[in-house]
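Listed below are the structures to be examined.
Nothing in this text is a laboratory measurement; each read-out follows from the coordinates by a stated rule. Fair warning: this is a prediction, and the values are worked out from it, not measured in the lab. Cβ atoms are built from the backbone, for glycine too; each structure is taken alone.
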Structure P
Amino acid sequence: MLNTQDIAIVILNWNGKALLEQFLPSVIKFSNDAVIYVADNASTDDSVSFVSEQFPSVKIIQNSENGGYAKGYNEALKQVKESLLCLLNSDIEVTANWLHPILSEFNANSNTAIIQPKILDFKNKSRFEYAGAAGGFIDKFGYPYCRGRIFETIEEDYGQYNDTTLIFWASGACLFIRNSVFKELKGFDESYFAHMEEIDLCWRAFNNNYNSKYVGATTVYHVGGATLSNSNPKKTYLNFRNSLYTLLKNSDSNVGFRVLTRMVLDGVAGIRFLFQLKPLFLFAILKAHFSFYKNLPRLLKQRKQLSMRPGYYETSSIVWSYFIKNRKRF
C-alpha cells in the first residue's frame, strides 16, 4: 500500500526563482510527508541557493545543462527512488489534501500508471487552464484536446468534471506516474525538448497496456505560459513538430494517410495565420514540417521498436467537429 512517503514531487527549474518563491510554499505546506525535489536545469540565476537557504527540507538535483523539459526530467529522475513521481511545474499552486485522492486511485488500480488532477487557471480560478484542463484526448490526426478545453475554447468549472475517469494523456504541468513505468518506457523522448512529450509518453504507456486517469477530486492552479507563451512562434514550432513526431511514432494503422491529412490541415492553419497577419507563425509551421522530413528516418526506426495498440482516437476529426460543426465543448 503506497502512502505519501512514496511520492517524489519533482519541480523542474530554469531561472525560476520568482516562481519558486511564490509557489513552493504551497507545495511544502500541503504535501504531507512527500519528498520534494527541485531539479535545476543549469540555471544562471540564484534560484538554487535561494531554495537551499529558504527551504532546506527540499532536495536539490543539479543538471549539467538546460536540456528542456524532456532531457531535464530524464536526467533528474535517474536520482529519484520513490515509487510515485509527480512532475510538477514551478508555476503551480497546490491545494490542501491534494495527494490523497491520487494515492487512493493508484492503490485501488494497479494498472493505473499515470494520473492528472483537475487543472484550473491560477489567474481566473473558476476556469479550466489550457494545458490539461480535465484530462487530455487526441483525434485520429493527432490533434490533442481536453475535457474543458478544445483549441482556444476554455470552459468554466462548475463541477461538470468532478469525476475519476480514463483519459488518453495527462498534462505535463502536473503528471503523476509510477517510477517503474517511467523507467520501463525509457522516459521522455529527448528530441522533443519541450511541448507534447507528455502526450508521447502517455501514448507509449497506452500502447503498453497501461491506463492514464483523471482524478477530479484533486485541484491545482496553473499560471501557464511561464516558459513559452502562446504568442511565441517557437511554441507553435515545437507543438506542430512534436505532434507530427508523436503521430508517426505511435499511431496503430493507416499512419501514412493520417500524417498526410494532418500536414494538409497544418497547411490550412498556416494560411489562417497569414490572414491573421501572423507570418512568423506560418513560418513556424513550415519549419516544423521541414524538421519532420529531416527526422523521418529516425522516427520510422523508433516506430519499429514500439508496441502498437488500437483504439486511441475519436472516430471523427476534432478540427471538423470544432470548426465546421461548431462543437466547442467536450
Structure Q
Amino acid sequence: MDDLQIADLLQQQHRIVSRRQVLAAGGTDVDIERLLRRHACAPVHAGVYAAHTGPLDAFARSWAAVLRCWPAALAGPSALAVHGMRTPGAGDGRVEVAVAQSRHLAPPPGVRVTRVGRFDEVAQLHLTPPRVRIEHAVLAVASRAATEDATVAVVADACQTRRTTAERLRLELARSPRLSRRRLLGEVLEDAAAGAWSALERRYLVEVERAHGLPTAERQRVVRPGRTVAHRDVDYLGLRTVVELDGRLGHEWARDRWRDLDRDIASAAAGDLTLRVGWRQVLDPCRLAAAVGTVLRARGWPEAPVPCGPRRGLTDEGGSPAPGAGDPPSSRGGS
C-alpha cells in the first residue's frame, strides 16, 4: 500500500478515505481490517472510514457522504456552505449530495441524495470537497425556501456577496425546466438584476415603489464620498433623495452605525436628503409610500403616490401591513 498516497488523500479529505481509494493505492481489505482492529480508523459509512475514532465535524461528514455515494457532489445547503454562503434555516441537518439522474442509490444515515439530470455539467468534482456549481445550489435552495422572503434572501445573498450574478442565475434557471417556483424565481432574479439585493430591498421595490406609482429609482448606485466607495440602496436621481434600507441584521453594531452616519453626512453635504427606513416601515407599505411621496413632491416630483388596491387608503398616519406580512425574516435582510 502506498502510504504517501493515502496520507495525501487524508490531508485533502479531512481525514476521510474510502475503500475504493485504499484499493487504488495498492491496499487490500486485510489492510483495512488491521487498521480497524488497531483503532487507527473507524467506519463512517459502508466502505468509508475516518482516520481517527473521534467525532466528525461538518467537513468530515461532507467528505464521508460524497465518498460513500461516489461519483457525487455536495448539493443544496451543503454545497452553499462550502461555497462560503450562510444558509440559516435551510436544510434538515443532513448532508445533501447530488448524483447522476440514472443512478438509484439508497441514502446512508444522515445523507440526502438528489438525482440531477445534468450531473456532468453542474458537478465540480475537481474541487475539495466536490460540489455542484453555486448557481445550481442557490436555485435549488431558493426553490425550496419556506417563504417568499426566504427565497429572496438566498438569491440576494449570492448576488450581494458577488459569488455569482443575477444573469448567471437566469441562465441556470433557463436550463432547469423542472425546478419548482420558477415564476417567483424569475421575478426575484429580474429584481436582483435591477439592484434589489435583499429581501427588504425587493419588498420596497415591489410593494412601496411600484405598487404606489413612485418614480423609478436607481439602485446600488456607486458614489465616492471622499476616499471611500459606497452603494446607495435607492437613489431618486434629480430629486436629490436617497432611501437607505436597513434590515434587522447587518446594521446593529456601532461600527456600522458610524459608517451609516458618515454616509448620511456625505449625502447631506452634497445636497441629498437621506431617508433611512427598516423592516417595520416597509411592512407598512402604504404609510411609507405616502411619507416618501411627500418628500419627493417637496423636492420637485410633479405627481403623487397612488393607492395600491381598492381596500387600502393612502395615508401618512398609519395603514395595514402588506398581505401576509409579519415579523421580519430572520435571514439576512439588510443592505
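Observations, loosely collected:
- Winner on relative contact order in percent (Cα under 8 Å, 6 or more apart) once structures P, Q are ranked, highest first: P
- Read-out distance in nm of label points 7 Å out along Cα→Cβ at positions 138 and 154, computed value 2.4, structure in P, Q: P
- The maximum of FRET efficiency 1/(1 + (r/R0)^6) of positions 2 and 306 (r between Cβ atoms, R0 = 30 Å, to 0.05) over structures P, Q, that is, the highest value, falls on P.
- Identity of the structure behind 1.11 (criterion: Rg/Rh (Cα atoms, Kirkwood Rh), calculated), options P, Q: Q
- Source structure (of P, Q) for mean count of other Cβ atoms within 10 Å over residues 114-121, computed value 15.5: Q
- Computed over structures P, Q, distance in nm of label points 7 Å out along Cα→Cβ at positions 162 and 186 reaches its largest value in P.
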